[in-house]
1. Can you tell which of I, II yields 19.0 when mean count of other Cβ atoms within 10 Å over residues 22-29 is derived from it?
2. With mean count of other Cβ atoms within 10 Å over residues 118-125 as the yardstick, tell me which of I, II scores highest.
3. -7500 is what came out when helix-only ellipticity at 222 nm (-39500 (n - 2.57) for each DSSP H run of 4 or more, over all residues; to 500) was calculated for one structure; which of I, II is it?
4. Given that FRET efficiency 1/(1 + (r/R0)^6) of positions 86 and 246 (r between Cβ atoms, R0 = 30 Å, to 0.05), derived from a single structure, equals 0.55, which label among I, II identifies that structure?
5. Work out the source of 19 here, i.e. which of I, II gives that when relative contact order in percent (Cα under 8 Å, 6 or more apart) is computed.
6. Computing distance in nm of label points 7 Å out along Cα→Cβ at positions 126 and 278 for each of I, II, which one ends up highest?
Structure I
């Protein structure tokens, strides 16, 4: 069966296995679990696939320092090592991180150029903890931030919104855009929790004051509270900002079965999030929506939740009713 051009395009490559982390929670097994879930759901028969290209150094340096890029590359060239107690670099991690960032940019290109109605970059390693000068929290390069800057540089986008539903606060994305009024950053996350940031008082600085919105949620929060936050806080903020593109840091570690957090979301919850943001994108920016994979460490929950997200994105509004 040929892929359906009305379906969500996925950025997909076996090269994402090359960031080797052995027994680390952010392991190649995550990619394998998503692959298995997509095949079980027969989605490879209908979803358009996009093979990623690596990000350029210019794209990386739009959000990160050259010192950080050199450190990641140098550790890999020396055979690998720890960047911090949580973050491992293997010999091919630099190349894989470039491919993850480049895949997010390729997804933006496909959507902005009308080649895809929406796109999901199913890449690893994740990126939303990576700050301008520091990689941390399993993350090397901040793919969603690189994609946002690429959208502005390559497509003339003035206003980009990033919604982060990973269970951990996207401190790296926040830091990168703290003083940037053209990027709206909204994060829903368990709090207090790693990495310790993300209070309601953190709203941006300088010209960017007010374009950072944190929605800290206590451990044990379930779907009803998340959906209320989406409806009462996230969607009104998006409407007020009027983005020309919506990006999503799509983490799945708020799932009730995830071993690294304490939230109570169901697999189906992520589909409900996806439907709301799809509808917001259709209302505000011609449907221009790009998702970028972040966390999620229960392998079955991760695969099933990615499938639920894609199926919700591609479900017609008549089916929603």
Structure II
């Protein structure tokens, strides 16, 4: 089992803006004052895709035509994930994000020659107001079959357990928080404070307030052979945790991140990361400010 793939599904935005429905518990989002924010997001997206292509990474781009008012469609990894000819669809917290399924990712991939033997669908949990937002909520160690999940209003423990039963993973649950207005509140997605690669894990242990959970998480990562790169809460705000290891068509490892994330890493941290893959970074400032997500959120890995 490989940790990485050379094929990524992305969605080019149409009406990009700060999503008022997700801002309730995504504290990374900011107001976008510019009427040009959608155009700026599109330019950032195109430059990002060009950077991936320049490193010989397959990018399959769906154009959001703006038919369904889907301001967060640029983050497809929350709605769907792929696992060796199996697609998994997830229940989404925000009602306007549920409309992203109308973009029909599976059909788009089938038109490109990809086939799926099964589709696992958890979207009925939305009727119970229970949610699990894909590889935003679940950070997957695909090699060791471990799913790391920080509980939040968008990450339900019961659905996470069901995912692990269905797809064959061990579940590791913990709580991760950030300081908002002097209060500690759950980080909305695990992949904001944590990333797992083939040989490394980037993690913000400062966000884990429970010492027992922190110790057990570090122990599990070390037992699974990962070298840990510790990041601070300030680096989390720069999306240093929202990175993803991928591979080129030739199999060369690459680590994808935003330019803001890249600038936030120390020289020592960058040297460590560079020992595990070539860093690809691109400016995503508008997308990060308005969407509260970054490079990893924009990438749905296609395993086939």
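Read-outs: derived from the displayed coordinates by stated rules, not from any lab. Everything numeric here is computed off the predicted structure, so don't read it as measured data. Cβ atoms are built from the backbone, for glycine too; each structure is taken alone.
1. Values: I: 15.4; II: 19.0.
Going label by label, the one that fits is II.
2. Working: I: 27.0; II: 13.8.
Going through I, II one by one, mean count of other Cβ atoms within 10 Å over residues 118-125 peaks for structure I.
3. Values: I: -11500; II: -7500.
Matching structure: II.
4. Working: I: 0.55; II: 0.95.
Only structure I yields this read-out.
5. On the way: I: 19; II: 25.
Answer by label: I.
6. Details: I: 2.3; II: 4.0.
Once distance in nm of label points 7 Å out along Cα→Cβ at positions 126 and 278 is worked out for each structure, II has the highest.
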